[in-house]
Structure I
Amino acid sequence: MDPDETILFTYLNSWPGDFVSCQQICRQADGRRRFQQDSRWALVPLNRLVDKGLVETDGAGRYRVPVERKVDKKPAPWISPHIKNLLERNGKLPDS
């Protein structure tokens, strides 16, 4: 990642799960002077981050770091059904 992409990625990580408008990113990610020089400086680096898959967009000009989706895990199989039955019978089965 180049420095602009790093600045934007760090800024978007401070908004976990929330979409942030491009205007707000341009204004707040790298300071007032950068915004005054070019009010749309972040568009090109943001599009590069989207192409790399590090940032996602909602199509309305808002961006966020993708949220990790939890995958439903199947419970681990018991090593021995006999041990499971003994634990259930004695009320010592751990919560699953």
Structure II
Amino acid sequence: MQVRIFKPTKSAMQSGDGDGKWVLEFVRVQKNRFKEDLMGRTSSKNMMSEVKLEFASLEEATDYAESKRYIVDIIKPNKRNPIKKSYASNFN
């Protein structure tokens, strides 16, 4: 089974860098999806696509995935370069 490990982006309502947790989620397989006859909703036979596990560090997440023998895809976060501004520069 294939898993994806990534650090989620911060919410638009946050001004900080987020909480720093790493998320392990299972990659969705399209062949397990089907359309229900009664309501017409899309459903899935694979409930592992709904599972998301949180870890404090990348090492913990990769150790867990390797212990379960999952195929791991690690997505590293991009570094931000914030521009330091002062309030006084608005009036120049």
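To which of I, II does the computed value -3000 (helix-only ellipticity at 222 nm (-39500 (n - 2.57) for each DSSP H run of 4 or more, over all residues; to 500)) belong? It would help to have the intermediate numbers written out before the result.
Numbers: I: -13000; II: -3000.
Corresponding structure: II.
Supply the structure label, taken from I, II, corresponding to relative contact order in percent (Cα under 8 Å, 6 or more apart) with the calculated value 35. Could you put the intermediate results ahead of the total?
Working: I: 29; II: 35.
Only one of I, II returns 35 for relative contact order in percent (Cα under 8 Å, 6 or more apart), namely II.
Please compute distance in nm of label points 7 Å out along Cα→Cβ at positions 38 and 62 for structures I, II and give me the label with the greatest value. Provide the component values of the computation, followed by the final result.
Details: I: 2.6; II: 4.6.
Largest value of distance in nm of label points 7 Å out along Cα→Cβ at positions 38 and 62: II.
As an exercise: semi-axes √(5λ) of the Cα gyration tensor in Å, calculated from one structure in I, II, equals 49, 12, 11. Which structure is it? List each step's numbers first, then the result.
Details: I: 49, 12, 11; II: 37, 21, 10.
The value was obtained from structure I.
Read-outs: derived from the displayed coordinates by stated rules, not from any lab. In this text, all values refer to a predicted model and were calculated from it rather than measured experimentally. Cβ atoms are built from the backbone, for glycine too; each structure is taken alone.
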